[in-house]
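None of the figures in this text is laboratory data; all of them are computed from the coordinates on show. Being a predicted model, the structure only gives us computed values, none of them experimental. Cβ atoms are built from the backbone, for glycine too; each structure is taken alone.
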Structure I
């Protein structure tokens, strides 16, 4: 497992690349939720999501060790981040993406000079292909979540939350492969274990829920959740032990609850966030949190949404 020191080292390594994202607040949302709700606004991060943190930490480390080529497997946000950082250091990048990748995410990868290869619809198909290309080209594979440098980079979100929101009671985090959640858990629980950290998954993409219930990594079939950034088939070998050790609770949200939260944030707060990000807001809005009258930070993980698909996401 990673340590708090590794997260702090990651912050130093990536400070010249990432933004320290703002904290937003809505009094109306807080009133609806029965808690004082804050947004950690990673949708305003460089490349539009938190993924730039882990990608910066890992790619920079790879380049420092002589990497001349990198690959990644991604449904979009990780691929954008890897392409951006690789381009910054003049290193070619190939991103293996699913057939149903969002057009806006594909456009961004290309804009950052990433080469795209389309492969299947699941992470189980993409990951081996990206590793194969890296081996063939004598390059370095940049994992989407199951890597200590990735996890530590994502954990810098937790360090910022601790500095930006005084006396925070709980942090709510979306779960895909677990890179963001494991990093935030490490940063927060090893600083102040009294702060609750709660994960959120879509009901139809509940691999981490099942894994925690079974006390072992459990995979699920491909899912069609609108939270496309949370479609991992199982938690990572490295991320899962951190979740087992530190996670206080995990809640599930329905597709309609995600749509409702997405619509509220867009209409009332004028913020365009991804459905994956809306899961944390949905958990707060639909009484999934096991407390009231607390100071709560919901992590808004990204904001890369195809404009043509917004109407279909509105509740």
Structure II
């Protein structure tokens, strides 16, 4: 177990990685907001309570919107080494095991921290990540979604052609400026590398989209899925999502679908020896190289 990379005036801090899951139904998203219940706010308060310190600041791999769920979210927190060492109390449990158990005792039932570990040198939950994977689940049966899954599955009231959606999805793969599918944020790039976007039928008949990229901009996943659903039910041709991408501006025909069908499934990281380098590279604002995105209207 090694302390996090030293920083000026850190006072002896240890960087801790937390792996967690949550039901986003009753949260106003990940990011702390005054007067609102958020995953970050709840978890920071719980950490401060069990470690007997002021609530520490969390850094997350991907900030999920209100109503979005997670199975494989990752964040990190820098805590005093003394607080980490004191986590077991009078027990003989290792600090990581003790902290996970103590968090289970104070966190509400819709948040679970299922992994705690001292982070390797150079680890940054946000900037060291090389990919994020989401899944969006849709029921297209005439009678609606299974009532036991209604908080995690969107009901689409028209039959969907999964093969057509896969053809359309292929036109979005690669590195592009996804401004047409993102809500813009000042100073933030909308260039992303979309590595996976595919549909399949699950054993229980749901249409499930798997979406993986190095990162996502605001609303990108739900806007792309919304466009593909219009292809799947026959209201748009298979080349329409790629045409929207090429235009480079938000299209009024693209609907940002509801958040409850979306789940963050996993976050991927490079080998420990490459964590710091990956974080340094990811902090650079990207631009497309000449020729990239050709035929798509990308700059």
Structure III
């Protein structure tokens, strides 16, 4: 099984966006040295605590300072863009850094209704056109359009993936003959049922499973690493979330309701939190239960050092 990273350029409390984006570059360099398979950047818009709005820009900077790790978007929110321009962006990246470029395709809004209105005249209409948009993008990437060419034309074209959180996206990926990345870290759907939908009658597509992982010196240490993120997630429902990723000290001062404590326990069920031994066993269970090709890991901490050390422990498993 392969191991990869999904990063969202999180902004911690007291941190600037400049630092957050440069942290993403440093994390990618670190992951490259540790031997992770790929590094993807998410696309979010006007969201508290996240600086990754233009992954294609940041990935170019990362491409110049890495050597082996595959780089891509997780995801390019295709309803906002013309397929030709997306193909040109990632063909340019592939021309600069070679055969290690992925395009993860998504159709989520990546923000609230105001964001959708600002980025697209009619977002929902473009969502309904996703089959056409994906078909056009595939043609441009594979240089199969007789009239239009996505220039530059790299020696090795980017690899396409469909990202999603439900059976609907799994069906779409299968019908479009795309590899599939299931975002278990942000879905309450049954993993096995979603992957069964994708695999039924489909023997060629690759599968990535994305999960939240915190790997600590011990199980208790891992719980401490994860706790600020978990608290901030549940506070969003009441509008009490922090402006950035909080520290353990900051969340320790928060009095949680019984419902919020219960919600934390629920979120933890979809996370992997523990020592190297515990995380290793959890990965083995994922491989055995779902026969996946690759785990993509999301780790969000207040302190960059904690994040790097968690990924280093994972690389040692």
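Using the calculated result 4.4 for distance in nm of label points 7 Å out along Cα→Cβ at positions 19 and 243, pick out the matching structure from I, II, III. Only one of I, II, III returns 4.4 for distance in nm of label points 7 Å out along Cα→Cβ at positions 19 and 243, namely II.
If distance in nm of label points 7 Å out along Cα→Cβ at positions 35 and 259 computes to 4.8, which of I, II, III did it come from? Going label by label, the one that fits is III. With distance in nm of label points 7 Å out along Cα→Cβ at positions 51 and 131 derived from the coordinates and found to be 1.9, which of I, II, III does the value describe? That value comes from structure I. If Cα extents along the principal axes in Å is calculated from each of I, II, III, which structure is the one that comes out at 64, 50, 35? Comparing all candidates, it corresponds to II.
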